[in-house]
Structure P
Amino acid sequence: MKWLICLLSAAALAQEAPVLPLTLRKAVEIAVAPEGNTRLELAQELITQAEARKAQARSALLPNLDGTVSYQDVTRNLRAFGIQIPAVPGFSFPTFAGPFAIFDARTSATQSVFDLSSIRRFQTSKTGIEVARREKEAVRTGVTAQVARAYLAALQAEAHLETARANVQLAEAVRDLAEAQKRAGTGVGIDVTRAEVQLADEKQRLQVAGSGRTRAHLGLLRALDLRLDTKLELSDRLSYQPLEPVSFEQAMTSALDARPDWKAQRERERLSEMNLSAVRSERLPSVAAFADYGSIGGALNDARATRGVGVSLRVPLFDGGRRGARSAESASLLRQEQIRASDLRRQMELEIRLAFDSLRSAELQVATAEEGLKLAQRELEQAERRFKAGVSNSLEVTGAQTRLSRARDNRTAALYQHNLARIDLGTAVGTVDRFLP
């Protein structure tokens, strides 16, 4: 029976998902791979769609070749075509012709010689591809920022778990010390009870931290589009890395040069301008050439070669106001894109200012948290020495423990906010890769 249990346990362990070591840079690489994220896959499909639209627009400028083969057995009423032969005395002409056969095999070709509207549409379709590419870059930047935030949240959860474990170990040490002093006759039962209450509280915090770590890992796995049963081993730790000083003007210039969503919006504005030009060009004359060649006759062996070539000039005169309405609609769409561009620029300025403010605040929080942690550790060391010497009770140690736990949490929160502010600033200026911790 024991060997069966061992065998089943070994099989269960063999089926467990392997542990995936993961750094922040590696997580971003996984997310922005060609098939690493659903949003990127959809953005690539939009590029494919834009390329197909370009091919459709180009077809209007290329030759159009058709081939037809037909065979008819027909009868005709000549009077229906206005054919009426005068009667001749003693002879009557028939007014009904047929049946007779017509065989026609023909190739027809048309070619646009000059059509400014079609040319504008083709140019517009090429701009549409650029818009799709810029939008994919914007999606890539958004995915990078999303994964970086999820990774930082997981690091914060890991830090909270480590803090909870350290607090449990500290509470166990204080409990053991209180029990030892009680056995030696230098302590009282209330100190042991107080230490056990503190230990139970820290164990509860440890359970909460473990649950938070699980949720953070699941959120990171979802952001990476990985299997949710994958076990992660985060290689990084929350740390403080100061940024080089940069002014608001430099950040704004960088954003205008690098942000893909701003570039995409500018391309959309240009696309609307070209659409408007294409619609207005429909009022201009267009020139097309046409030709056909084939054989026609009463039967296949009786067919004779015939041809026809020519040039046509099309001049739009009146269409009930359709072109004017479409022109007004295209002009409205252009104004909408211009309004969106203006609004996006103001939003970029807001994001950069908020990122600078968050970064300055986080730097101050880190400095304050580091000082508070040092003081809390010193206070606990002094409280433990006093408790061991018998000049104070465990209440003083418990209070110092609580303040040390709060100081550790404050430091974790400050480091998380600082790293998050770096990501926000990198996203705001459009170079989030350079701002990754």
Structure Q
Amino acid sequence: MNPTLTQFGAQMSKLTGVRAIMKDINETLRAGKSREFINLSAGNPVILPEVEQLWRNCTAELLSSAEYGEVVCRYGSSQGYRPLIEAVLNDFNPRYGLTLTDRNILITPGSQALYFLAANALGGYTQAGELKEIVLPLSPDYTGYGGVTLIPEALRAYRPTLELGPDPHRFKYRPDFSQLEITEKTGFVLFSRPCNPTGNVLTDDEVNRISALAAPYNAPIFIDSAYAPPFPALNYADMTPIFGANRVHCMSLSKAGLPGERIGIAIGDANVIQVLESFQTNLCIHSSRYGQAIAAIAIASGALADVSLTVIRPHYQGKFTTLETTLDEAMPKTVPWRLHRAEGAIFAWLWLQDLPMTDWQFYQELKQCGVIVVPGSPFFPGLREDWLHTQQCFRISLTATKEEIAAALRRLAKLVDDVYRQSEVSDRPPQNQVETGCQV
């Protein structure tokens, strides 16, 4: 049957951002049974033995406890499982010198659900008919932000400045405060720190400046901390989470090895938390109680923070070192390529400046080399201006083995060399043309 969709139904039934590209990737992998692909597109975390064992241990403790029946056989509070809220309070207050109470915390079914709550409670049209914008101050950013709002015109992203040098093959995005506008039209501000896809970490000063711009308008600052310390602690540059004032610290346990249980944690102003809790009550009642219960055990024992520092961070940081070293060795010296500085997350972000084709076309060519990465253009949701840079970048996952990463990037470097040389000779007689492609 073909039911008639509402405006919201039509909006939310579309595949947005990387999810649309993943459809092509999945079809490619299914159709390519005769070819071995190196897949550098995945956002799923690696199942690390020590991390899996941690969650097995927490599950065993829950199963043997008298609390098991209460956890899985009863509904709970929409705010969250009380022992998990207490575990967060007992960890964060002494760790960061805070004075949080339970009124400052909300547990959600993953951080994506948290941004959906915020986007539609604080962004969109007010009762008076005024549009409240969701401001992304630093583009590119998480592709999922493009799909959380029921009012697409509410999303507005700002183009960054590009900090180049001194290394000719590195760069960093920074907020362009000369262009960034936070006004009475702003519903809330949202950014990831560390950033998916680039690994960028906004400095304390940049976060404080954004917060100061929003304060006069009672606009909350939602800081997506899915890769931040204390868990999963996937920051390679020094950083400390910033709390208080108009900031909402948004955590996820997905990259700490628990993506299947969808556990998000919001820490912020009690009034904002109350609004989000009410929205969540109407939407889904509460997050998975099983996931919350084992998370409470892992946090309260200190085991989650410990495994994040000793296992999770070194694993991905070592992968980035392999990627960085391979690119420096294999990429053609004459091509203007740049890698975003390694500051966090589980991805690398590659910019092929002056790329003589679109990111989507290069992605298709690279598949012929047996390598899959993610084109960068879906990571600019809400950007309302044309910018050639958006079609010159690629997200590269660090979830493959070091050997696979090195092999894939050598193939990528060969294709880059072919593509740029092909462009250089495109105006020459046909006999001087260079064919692109890979032999795998």
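Read-outs: derived from the displayed coordinates by stated rules, not from any lab. Being a predicted model, the structure only gives us computed values, none of them experimental. Cβ atoms are built from the backbone, for glycine too; each structure is taken alone.
List of remarks:
- For helix-only ellipticity at 222 nm (-39500 (n - 2.57) for each DSSP H run of 4 or more, over all residues; to 500) computed as -24000, the structure of P, Q it came from: P
- Mean count of other Cβ atoms within 10 Å over residues 160-167 - highest-scoring structure of P, Q: P
- Comparison of P, Q - label where Cα Rg over 2.2 N^0.38 Å is highest: P
- Structure with the greatest value (metric mean count of other Cβ atoms within 10 Å over residues 24-31, set P, Q): P
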